[in-house]
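Each structure below appears as structure tokens.
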Structure P
């Protein structure tokens with residue numbers, strides 16, 4: 001059954017080119033300078049601190065707001081350690097036309113950071129934090145610090161302290177296995193979160209309105225047919241969620257946590273279903289079919305932020321494209337007719353609605369290669385985000401509605417990339433063996449300083 005279901009759904013991921021619309025301009029990043037790390041004495045190797053500084057530089061270089069300037073010896077020599085604020089030369093930095101400067105040092109194994117706003121002539125010293133020497137913990141503190149600095153300097157929430165959930169497919173003997181993994185937003189600290197064996201895919205986080213932030217859902221083939229399960233980052237084994245005959249795949253939850261959409265073949269073909277959920281995320285009532293079309297395959301539902309519409313993939317009119325359908329109650333007897341959304345490219349898959357409701361990301365085939373595109377609802381424009389030879393699919397938005405994570409798909413390789421949708425600078429964040437797919441950002445942050 002697993003092979004049959006994949007034979008039905010996999011073509012929807014393999015999608016000709018009509019017209020490419022490029023962004024007219026790209027947002028400019030503000031220059032930012034980070035001092036060389038000053039370490040007078042420490043029980044730790046100085047290279048450990050350099051690694052932490054590199055984490056901070058990575059986060060601020062790839063946040064969509066700032067770009068980190070390369071260090072210059074003559075500038076680093078002007079920092080008067082340890083009392084940086086008292087002897088900071090604002091005039092020098094004004095002459096260099098560098099608007100923001102970060103001074104970073106380690107004192108008694110505590111990391112200290114001072115941010116200088118050169119134009120305003122003000123500075124802020126951030127709370128020190130004790131370096132534990134445990135790289136997983138210290139990296140997360142740096143991510144939180146980077147987000148705090150970004151919010152203070154640019155007024156924009158960062159994504160550094162978010163995590164990314166995804167599936168990882170590996171060969172185990174003669175068979176394939178796919179497991180659920182989680183990593184920091186830069187791809188580091190990757191770890192497997194489920195201990196069950198089998199084939200798991202397409203994970204997503206529960207809405208924080210009905211969960212504590214660590215619960216997620218996914219599809220598992222552990223019982224033969226694919227079913228939708230729920231689990232948490234603390235629990236090694238998941239439990240089945242929805243009772244329905246046949247196979248279920250590609251689940252998506254609305255922001256309110258009140259409904260889950262998915263694809264099921266209970267009627268003999270992959271149709272769009274919906275399941276009501278209670279305040280604790282448990283199912284309420286029976287799942288119901290929201291849309292079906294004769295001799296057609298539906299796939300990849302995603303809710304609008306208000307939960308009133310679903311964007312999904314269907315090949316009901318020929319090539320797979322993205323349609324919108326209203327979410328109606330069980331008492332509505334009139335069959336809902338979906339509206340075609342994407343028109344420029346004939347084959348589009350894996351839509352993802354931005355949290356602010358203004359955009360829809362998806363994968364489209366362009367010159368034989370699948371690329372990430374974005375549909376803007378206000379302008380009705382379809383905009384190319386990625387280029388290059390690798391196939392890209394399964395885009396998913398960060399909570400800021402600016403950053404995307406997606407996976408490449410090329411024969412034996414699938415890697416995870418992050419990008420700012422308007423700046424279009426892809427960053428490889430995955431590493432190591434295995435095919436990484438179906439990534440999604442966490443909704444809640446790992447903590448605040």
Structure Q
């Protein structure tokens with residue numbers, strides 16, 4: 001029951017309540033779903049690893065940082081309560097996946113749900129785009145003719161229509177980021193020596209998703225695809241050949257007008273680097289709690305188009321610390337399970353058996369090589385998210401927290417099977433998270449200095 005409701009919960013938030021429930025959306029049925037899931041999840045918490053994961057603390061910290069950013073940064077008490085309700089669905093995503101998607105089959109169903117969401121938007125948008133081209137009609141600036149298309153002018157002043165979704169993915173770049181994250185996960189369904197199965201359940205969906213990414217004309221999505229190609233290929237052919245292959249793919253994509261006639265260059269991205277610089281200035285003037293969750297456009301006239309900077313500017317150093325507290329152990333864990341380290345090498349002298357034994361929740365046994373394969377696919381997915389996120393203000397989206405939850409489910413399986421060492425203690429993670437937060441800000445500062453000298 002809880003798993004079925006969790007899948008419905010995610011579909012509702014990705015495709016929006018009006019699309020799923022029609023007139024029933026008026027009664028805020030998504031909140032009813034969340035409440036039911038919270039009630040059903042309480043008994044599972046006692047036997048789950050989720051409360052022992054550092055990401056749980058990070059999610060709770062982010063939730064309160066978002067509220068405090070409005071309460072302290074904006075001095076708006078009622079707004080803080082409103083931001084709490086707006087942020088909590090993303091927070092709950094991590095817990096719902098950890099609690100209810102704790103088997104390989106359920107993870108596959110979750111991935112199938114993401115494929116369905118992307119396919120639904122791609123098909124609906126393609127139909128609308130065909131109608132627009134066939135009738136030679138123009139879309140309104142607000143997309144009133146089609147909610148799944150956004151018209152804009154490219155660098156040559158030609159009108160290009162970009163595919164987008166609704167709700168959480170109502171921007172072409174956001175939808176492109178989701179597609180990029182889903183493409184590696186489709187290979188969860190890959191079966192060795194099963195040609196027909198792979199053709200139907202892997203190759204065909206990947207082709208559809210690539211077509212959808214093309215229709216978004218997202219430059220960030222293209223760069224994310226190239227980054228995933230490098231990470232995936234370097235294991236087999238080496239780093240330099242992987243870079244050359246990615247360069248060839250990039251040239252081919254540009255020749256096919258993947259970006260809709262929009263350039264990828266320092267000059268073309270000057271407006272974004274300016275926003276990054278202004279976001280740094282906002283952080284300097286509001287260093288601790290930021291300017292308030294969702295309030296950055298009121299200061300800059302636009303969002304920062306960078307996940308790190310939007311987190312730092314809106315939630316301050318406190319929010320950025322908790323965001324890094326989620327990101328660091330997630331990346332550390334996915335790199336661990338994706339490595340080729342032998343099971344005996346993954347366990348330190350202090351095996352931490354006592355800490356492993358305290359988890360009594362039921363999680364299935366998965367073959368060691370399959371765990372590593374799942375880890376590599378999740379690493380590619382997170383790579384795509386982070387590369388695309390460097391050009392998007394999407395630090396707090398449901399997709400990131402869901403991917404982090406799947407990583408922890410797989411890590412828990414590997415931990416129980418003796419493949420990996422226990423999770424890092426919180427006392428060790430806290431300084432690492434702080435160091436990562438400082439590093440990201442310094443990296444942004446250095447990139448801006450280099451970019452300014454190039455222009």
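A few notes on this one:
- Origin of the value 75, 46, 43, where Cα extents along the principal axes in Å was derived from one of P, Q: P
- Structure responsible for -22500, with helix-only ellipticity at 222 nm (-39500 (n - 2.57) for each DSSP H run of 4 or more, over all residues; to 500) calculated and labels P, Q on offer: Q
- Distance in nm of label points 7 Å out along Cα→Cβ at positions 93 and 149 derived as 1.1 - corresponding label from P, Q: P
- Origin of the value 1.00, where FRET efficiency 1/(1 + (r/R0)^6) of positions 101 and 325 (r between Cβ atoms, R0 = 41 Å, to 0.05) was derived from one of P, Q: Q
- For 16.0 (mean count of other Cβ atoms within 10 Å over residues 285-292, calculated) the corresponding structure among P, Q: P
Bear in mind these aren't lab numbers, they're just calculated from the coordinates by the rules spelled out. Computed from a prediction, not measured in an experiment: that's the story for all the values here. Cβ atoms are built from the backbone, for glycine too; each structure is taken alone.
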